[in-house]
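Novice: Structures are listed in the sections that come next.
Values quoted throughout were computed directly from the atomic coordinates according to the rules given, and no laboratory measurement underlies them. Keep in mind that this is a model prediction, so the values were computed, not measured. Cβ atoms are built from the backbone, for glycine too; each structure is taken alone.
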Structure I
């Protein structure tokens, strides 16, 4: 690992010098935006365009889009080659510019951003080495069997005993008792929680498992949280889906303890109202090597407690997770398989360090921002889109990046997350300029917006995202989707000399009233280039009404 870090540090220093030179060059001779002859009236399509049927569905909307005054359509770059001519012809017929969405993430799951699990204890036995937690986490009364009346022993916080929280002896998953929560709306704050402190080992991988049943639950949003001891920060970022009514269902969540040696475990509802839910058989345990990442910036090391570094291929077989699937938090952990000529002896204690991805919400995973292969993948995407479609613009997918600056490679650059993201988006834009210098470039606002996500303490981002906007230049347009601010953040980007498209609708502005207010609030702000009807849920019923409020509707 020492040689790896030395090589990586040298590479990162060279990259840092180059990136500073590039950024300073961009500031000294800023890119100018391509001339804009017409306002942007875009339609956003978020479907799997590798499916020819989805391309057909998109093309079928073109006549209506033209009638409502749309002049551009944004969609994923990965259109099948056989469908590209038809798509280009249809777009030309109906007066729609093609805007291809690129740079959405890593193609190889090993290139997701990895979080360090450090010095996990493995013990060799019978030709393998398996995890043996050296600081086991214990949840008191995790099966909810120890209850006096409706009070659960071991839990230091219990909201509204006998009002919203109950010991149920009739409906159980196992044993004789479960935790029932109901009528959460009776709590003034609409809280219904149990909590207790748990010990953690810093920089380790943990698994939470439990069973949950629901009945007429509204809203269906129970959660299990692990918070810092002062409750100021989350440690576990993964959530889960619950049906309004469901039978006993098993859930698995995985988190990393980060810098923390303890946390507060919560379960329950923070915004409930009606219905019931039952909890049973909760467990929190340290795990090892689940979804272990294998790429240059995520090294794996195995050492003895005496400091001996053991060699992959010589002392143990290559460590991989055959079930690697970053979007599935948990499965049976792999073991370390020893070689025939291993120096590792039976019963020997080993310290294993590795990196694994983490899920934010139900399925959000962030790719590494530093690995060279990421940029190779992105170049391939841009080249493919350009060859097949020759789009008028490219739309970079830098948004909601919730795990940054955690892996060894990112850390070796000695940048803040904001600096790292600025460097990354500058490289990304240059890829597009190398291939298509005449094409427009656009990017979402949130990761470069101090009123949105470019802040301190953003999920599992290791450091501050402030200053990320320094990677942008006037040749990069902003697609501003923060409708909640109603344009309050628009002046910031205007002051940077950046054009903006207002990304509205967002599956809720059925009468166009929100985009009307947004446009009114940004009147007089320079660089507002247009608006985009943005649906993530494949909802297009309101595209005509919305267009009427956004730009007057019918084609000009």
Structure II
């Protein structure tokens, strides 16, 4: 029986496991075994070796219902994993590797791979400790976020040096970069690309490799070996009634950052709205919104409870419409299941209907992630957010009043949107008691977003685009002929400083990892940060605010690179 090893590469949030490979593993044919290696978790825990001590202290405080001590321990845990230089040019920050190298172009990555890196040294040591990598049928690598691109190429370089098994590359970022990766000068490091959803095509590809037959190409597989590239013909997407229960048996849940195990679940695929000018997330799911059968979801949740003892879940879909969430909540309550969960949502007016949000809370919802971007009415129309200012205010109030923690995403520097609208948004946050934490980032053009692919949309924003690299999902742009958003970055830094200093409760929540914040909200309610700040001394508050500011600037303004 042949084995496939599936690698989750660094650098990514390691609070909980990802879903891609546990789900794909359930689809593999019986003739093929598989092992999942969460290289991300192994890498992060090798860098931040003292995290288990602070994680244990956090668990003790949670179990003793000591809110103040629990938050104090959670903050200490964040400090432990906040920043660790591993070389003069590489720094690991919380869940990403910050490089003082150019890497966005294949030629830059080639130089980086040739010269070597501390990241490469660590990955080599980790691979040395994995005994089952010889005689594999194939290696699979999934790239979910841009921060994983550099470590993934490092991993592929090492695997190519050591083993003969072909490398299959897939994931959200691969789909978004597919056309560029097909032509990359680094394509010798991978053998197959999977475009889009892998549940159907990966088993077919592995069976073809196993039988040593020439691969019959579908439209989501491309071979970079010496075969003649064939016409890509199939555009089928996976029906969600065919989705199986993910297999997390290879995952050691106790080793993740969050002391209470959390598993990902999914209710639907592709944002039902899918029209925001700047968003490219939904483009990897094909052109059709699909939703899972609620009974199937309940069966899945119950299986995770019974199999792994897990009662906390993250709904990983980029957006869950209120109707689907309401049906899920109803089913949870009708079955008498006790769980807690969090989800990504948009300001759909369906959340305003009587009893909807209250039902979500009763069923275990404790954290919701909302895309606010900008509160100004004209800006909302320009961006095609599909909501209005009053709905945003009403929904946030309903959600917070029910007991749910509200997380808001904010965008600054959006072309053709006034500075006054940014100020309006910042003032809205400062005065809104129903927002518990915010993430403020500077605007970028994402590959495959409407503003990237549609000329009329670009005209609306007065931008012209250009390529900045074949390995990044970010597309360069000029606004009124001016390249760069230095002014927006400077403003954003000032906004962050102002928000966290004037509302230190936002700083507390922002400093914490999303799953840690979720656990605290489950245990102590959505206003735990305000209660904590009320009993904090000034020196501690200042220290937390300074740390939150530094983290936010590095993650959302400077991002993964350097200035």
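Novice: Assign the value -6500, calculated as helix-only ellipticity at 222 nm (-39500 (n - 2.57) for each DSSP H run of 4 or more, over all residues; to 500), to the correct structure from I, II.
Specialist: Structure I accounts for this read-out.
Novice: Suppose mean projected area of the Cα convex hull in nm² works out to 24.4; of I, II, which structure was it derived from?
Specialist: II
Novice: On FRET efficiency 1/(1 + (r/R0)^6) of positions 116 and 324 (r between Cβ atoms, R0 = 30 Å, to 0.05), which of the structures labelled I, II is highest?
Specialist: Across I, II, FRET efficiency 1/(1 + (r/R0)^6) of positions 116 and 324 (r between Cβ atoms, R0 = 30 Å, to 0.05) peaks for I.
Novice: Related question: Computing distance in nm of label points 7 Å out along Cα→Cβ at positions 340 and 500 for each of I, II, which one ends up highest?
Specialist: Checked I, II; max of distance in nm of label points 7 Å out along Cα→Cβ at positions 340 and 500 sits with I.
Novice: Comparing structures I, II by relative contact order in percent (Cα under 8 Å, 6 or more apart), which one has the largest value?
Specialist: With respect to relative contact order in percent (Cα under 8 Å, 6 or more apart), the highest-scoring structure among I, II is I.
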